[in-house]
Structure 1
Amino acid sequence: MTRDWVDWHEGYDVAESSLARRLVVVRRYLSEALAAAPPPVRLLSICAGDGRDVLPVLASYPAGREVHAVLVELTPELADRARAAAADLDLPAVEVRTADAGATATYAALEPADILLACGVFGNVTHEDMCRTVAALPALTTPGATVIWTRGRRPDADPSQEVRAQFRAEGFTELAFTAPGDARFRVGMSRRPPNGGTALPSEPRLFTFR
């Protein structure tokens with residue numbers, strides 16, 4: 001994947017851009033998930049970028065300093081930005097890992113999360129990788145955990161419907177879904193079923209960015 005992800009993040013700073021509007025929805029969903037989750041809360045964000053969807057929300061949340069959050073980001077500059085932001089916001093329980101979120105081994109030693117964010121993932125992988133990743137989420141989360149995800153639509157199709165269908169097929173309950181008619185972004189929030197897989201898949205990769 002040759003996309004410059006540091007440059008891509010600049011889209012967040014454009015007022016009323018699709019990315020900026022998506023960010024507002026993701027943060028709102030995360031705030032709702034935190035309010036509903038009994039402490040102690042463990043959070044996992046995959047392909048976390050510079051953490052701007054997570055860190056300001058934790059900083060404004062009354063018990064945000066106690067949330068054990070792991071942010072996984074492959075691009076070193078973005079991971080460094082997330083570490084710096086966590087320090088500036090006084091979030092000592094945030095851990096930023098510069099690692100490949102698509103590699104199964106990255107999650108081998110992680111405790112299951114009560115809240116998981118998969119934002120900016122499904123639009124960059126194949127349909128098969130999306131299905132494999134959604135199927136693996138129960139192994140990364142606790143029963144009843146909340147998963148927040150994003151997907152963009154194309155002019156000729158809306159692949160977010162495939163993502164929603166895959167979550168339903170894996171037993172997740174949809175809690176919320178935002179699909180503005182004047183923008184391409186979609187944001188979903190689903191609840192993990194009380195049962196399901198507890199072991200990571202044997203495949204070495206969940207997904208590969210294309």
Structure 2
Amino acid sequence: MLLSAYPVAGWLGSTIPRGSGEDDQPQEVTILVETNGTHTGVVVPVANTVKDWRTTFPSAARPRPQDGQLPTHLGIGWGEREVFLSVAEWSDLKPATAARIALDGGEPLMRVSPYVHPKPSASYRPVMISAANYRQLVERIEASLPPLAEGEQRQELRASYTNDTYYPALGTYTLIQTCNSWVGDMLAAGGIEMGAWTPFAGGVTKWIPVPGASADVAI
């Protein structure tokens with residue numbers, strides 16, 4: 001009964017809007033919402049006048065392993081540690097791991113993926129927001145990271161996706177606070193109209209339109 005009620009509750013929660021999405025300030029920062037159908041993330045420019053992510057994530061300043069190019073954008077996500085580090089495909093997810101997460105929750109990590117001018121598509125959906133709202137989005141993302149002592153380096157972890165870097169994060173991954181509900185929270189903090197609770201990828205992306213074939217967006 002509980003298992004069948006969960007997806008229904010997730011659909012209902014993602015349908016209830018929070019925030020108007022209205023902002024009378026100039027829309028001057030382009031972010032993207034990325035999705036692979038299961039996970040979502042927030043894609044931000046590596047650096048602009050509001051934030052230089054190289055000061056937060058050391059990997060953002062390094063060339064990408066696969067082609068040596070410096071990233072122009074970062075995909076940022078939040079998720080469960082064992083899943084991020086050990087589950088390359090969903091077929092690799094062990095029943096015991098899924099049960100542990102469902103019953104007890106899990107330790108989170110933040111995933112940072114380097115991109116070079118990601119092209120708008122159904123998988124990378126652009127949204128323009130004001131500098132003030134982008135600043136709020138930045139602050140909310142950084143609030144999910146543990147503070148560092150003076151001179152301390154942020155720990156980096158690697159997994160099967162060699163381009164991605166993982167960093168310790170705050171919180172607890174649960175069926176209530178999932179990778180996608182975290183993204184929904186971040187987007188809402190950035191002034192983007194979003195569902196009240198978005199535990200599934202579709203609950204996030206249904207608020208973000210797919211760009212048209214001739215989308216005029218500078219990425």
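Identify the structure, out of 1, 2, from whose coordinates mean count of other Cβ atoms within 10 Å over residues 42-49 was calculated to give 25.1.
1
Given that helix-only ellipticity at 222 nm (-39500 (n - 2.57) for each DSSP H run of 4 or more, over all residues; to 500), derived from a single structure, equals -9500, which label among 1, 2 identifies that structure?
Going label by label, the one that fits is 1.
Assuming 116 is volume of the Cα convex hull per residue in Å³ as calculated from a single structure, say which of 1, 2 it is.
This figure was derived from 1.
For distance in nm of label points 7 Å out along Cα→Cβ at positions 114 and 194, find whichever of 1, 2 sits highest and give me its label.
Largest calculated value belongs to 2.
On FRET efficiency 1/(1 + (r/R0)^6) of positions 50 and 106 (r between Cβ atoms, R0 = 35 Å, to 0.05), which of the structures labelled 1, 2 is highest?
Checked 1, 2; max of FRET efficiency 1/(1 + (r/R0)^6) of positions 50 and 106 (r between Cβ atoms, R0 = 35 Å, to 0.05) sits with 1.
Of the structures labelled 1, 2, one was used to calculate relative contact order in percent (Cα under 8 Å, 6 or more apart), giving 32. Name it.
Going label by label, the one that fits is 2.
Rule-based calculations on the coordinates, nothing more; no lab input. Everything numeric in this text was worked out from a predicted model, so none of it was measured. Cβ atoms are built from the backbone, for glycine too; each structure is taken alone.
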